[in-house]
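Every number here is computed from the coordinates shown, using simple stated rules; none is lab data. Note that this is a predicted model, so its numbers are computed, not measured. Cβ atoms are built from the backbone, for glycine too; each structure is taken alone.
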Structure I
């Protein structure tokens, strides 16, 4: 069996279809296919749907998963052929298929807390440090620069949290939000 680019990150509660191609040099057809998933919520076994085709060329097998529990997962696929032999993917138990299931709601909560810190604590700390190092500096310029650092920290946090969920869209949203906030902060007098 070969895995066709199985992803390493999934979203919690979302349905997925996992696909593998089963090949057998002897031409034995797959009889039973199972996906065993070990997660923090427990172990679940899902029966696969075996497609048609020549086993020498490859038979597609699909597993429909209604949703994964959040956290780290260790899984493997097993297919029993008509001769009773069991094929496993990944081939060894020591090297399972591992992936992470992320909860988007948790990421939004983390972003909210991070923005609170990024827009209040980081600017305050940067302002205090700037003013203590250079007492003759313009206080309003120090405040704008400190707020600018907080905005950039918030945008970096957004991109870090949501790049795996939204892909390139996270970079665009983070960049546009940073640009808009920078314009607002830098054009105020």
Structure II
């Protein structure tokens, strides 16, 4: 597999970068680097997911799977300070950046750790799991994300996914419908679909 952001230890030479970006009405400062996803700005798909997300009316923590340097989980944690957001990524450089960005933006209701999908996550009974899945890692990896998410959600918990139609949204929906009680597309914008699956 060629070197890309879905790697535990990126070999790309470190070139740190910093920028400001407004999410959910709040301006964040993000430190990024080479070897992580969308290092120059918050990618469009993540922004559509952040804007579309609606908190389920149930208790429980939130998970951000494949958190990268943190835009999804940190913006949601800032918006919902009474919830703990568990943020995880296989990429150790991304995890380090995410910790830096949580501190930089004063977001304390997060737990950030290295994990291949949800494998290192010990928490259970999530109210919601959000993911902008690593398409380049392949369908098998992504579908494993979905299956692990199902096992970690509490009853009526929700999995929120952003995926481009051309990169497998229809097959994602077909896979989710095999397990989840309800699957719907809640938003379509510029080829990106926001899929919500309720356990």
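Values for this structure:
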| item | result |
| --- | --- |
| Label whose coordinates, when FRET efficiency 1/(1 + (r/R0)^6) of positions 76 and 124 (r between Cβ atoms, R0 = 35 Å, to 0.05) is calculated, return 0.95 (choices I, II) | II |
| At a computed 12.0 (mean count of other Cβ atoms within 10 Å over residues 92-99), which of I, II | I |
| Test item: distance in nm of label points 7 Å out along Cα→Cβ at positions 12 and 28 calculated as 1.8, pick one of I, II | II |
| Test item: helix-only ellipticity at 222 nm (-39500 (n - 2.57) for each DSSP H run of 4 or more, over all residues; to 500) calculated as -8000, pick one of I, II | II |
| Origin of the derived value 0.94 (Cα Rg over 2.2 N^0.38 Å; candidates I, II) | II |
| Structure (I, II) behind the derived value 0.30 of FRET efficiency 1/(1 + (r/R0)^6) of positions 84 and 164 (r between Cβ atoms, R0 = 35 Å, to 0.05) | I |
| Distance in nm of label points 7 Å out along Cα→Cβ at positions 20 and 132 - structure with the largest value, from I, II | I |
